[in-house]
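All of the numbers you see were taken from the coordinates with simple rules; none came from a lab. Note that this is a predicted model, so its numbers are computed, not measured. Cβ atoms are built from the backbone, for glycine too; each structure is taken alone.
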Structure 1
Amino acid sequence: MVKNNEGSNLSGHIKIVNVTKNFVNPDGEIIPTVDNVSLDIEPGDFVCLMGPSGCGKTTLLRTIAGLLQPTSGEILVDGEKVTGPGPERGLVFQDPELFQWMDIEHNVAFGLKARKIYKERKADVQKYIDLVGLKGFEKAYPHHLSGGMKQRAAFARALINQPKVLLLDEPFGALDAFTRIALQERLLEIWKTFGTTIVMVTHDIEEAVFLSTKIVVMSQRPATVREVIIDDLDRPRDRNSIEFIEMRKKIMSVLDFDILTMSDRFEKEPC
């Protein structure tokens, strides 16, 4: 087990308070994207954000990361207002976005060097490479690796900063089914090891049921919270169990409501 060198709790408490986020297009038109969202994400939660494509899930995630600022409302992590990016919030995208000119060892070490703590944490680089299952590939460059291996490297790069919150934007969405399932299992191992609070955007209902403690179903854009579903199935979870299938059906029923609402809107609104 990789332990936090500072000895602090690695689980962050996220409080989203009446967050609204609007964008302005080149014509000056205001585009509402997130509308008055409030959520209380407890330390150690594994929350999956679900909803129709383009509804505002990623916008909300980027706002938690500090990459975007809310138009109104606020986001707090352990009582501190989020005003920009910080090492206590790790972020992994669907595209691993590794530095192509660096080998895996230097990609993973990048955050430590940026924070000027590489010398005292140098030994951790190998620990985190081992943790994600990339031992033996330290000197490989990204173009030498498969998509799944690149994503493992992206996780190691985010985790080495020992974040209290790990933010994931469809990290397995571009992978084949076998690799996706393997990395889901690896992610659960990491979550159990660190107890890190995780917020993950996904369109995969089975993935959400398999991983989460809570599933937040969001509406059509502008995103509001349609329903928060507690996912308290026993672990390890059997994807073929009656309980698993019933939970999946429950989420589908909430999402189907949004699809019907969208269809009705298209029928009523002029083209």
Structure 2
Amino acid sequence: MRPAPQKGQQWQAQSYAHHARFVADLALPVVELLAPQMGEQILDLGCGDAALTREIADRGGNVIGIDESASMVEAACAAGVSALRADACALPFGQQFDAVFSNAVLHWIDTPDRPIKAVWEVLKPGGRFVAEFGGHGCVATILTAMRAVARVRGYDEAAVCPWYFPTVDEYRQRLEEGGFKVRYIELIPRPTPLSTGIEGWLDTFRAPFFAQFPEKDRAAARQQVISLIAPSLRDKSGNWTADYVRLRFAADRNDG
């Protein structure tokens, strides 16, 4: 899901597909972990433009997608997916799903126990929660450079990172306290090629950070960040790779 705009974050389906198609393309192992069965009722928590929702449906699941971005929901519906606008922390469903799936959403929610509770409430007894999102250490090189630029220029370092990137132990505990039995959880380093470069990534994911700078200083601040991370994340041919780390898990609703 592209949740409600956080600290100025906005989602537009066309731009997201252009700069961030890797978000869905690299998540097929999470669909494999979900292992949708024919006729199962499945909720895609944060369906975006429904690239993965359609994959789940193609494997036999009766899937509904939710997203808080109107642009994403429109794109999902245009792709033939049943989708609606909804809040990941207050799902408008009863106890009706065999599984809840989510990719690249939970790190955007700074109250992490709320979506866990919401998912538990819509799962049937024994239903499964399978997801992947940013984990501890995700894009650390980029964030360190942004913090340095904010500090040097006297701006808000808190605006650098709107994300929640937990460790395995922390998130396992949250799931267990939320009524789930965790059968698999792992941090996975995943260096991620950026087809539209670091510029496209910064424009897509951290525009609100640069918006705090006066317009006359934004380009220079952005270039300063790029110059700091280039030695680590840009190869000799000019190709960029972001230092992603994902947290992937599968857990079952525990009613015993």
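Values computed for the structure shown
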{"quantity": "Label whose coordinates, when Kirkwood radius over Cα pairs in Å, for residues 121-176 alone is calculated, return 12.0 (choices 1, 2)", "calculated": "1"}
{"quantity": "Structures 1, 2, by relative contact order in percent (Cα under 8 Å, 6 or more apart): label with the highest value", "calculated": "1"}
{"quantity": "Among 1, 2, which structure scores highest (criterion: mean count of other Cβ atoms within 10 Å over residues 81-88)", "calculated": "2"}
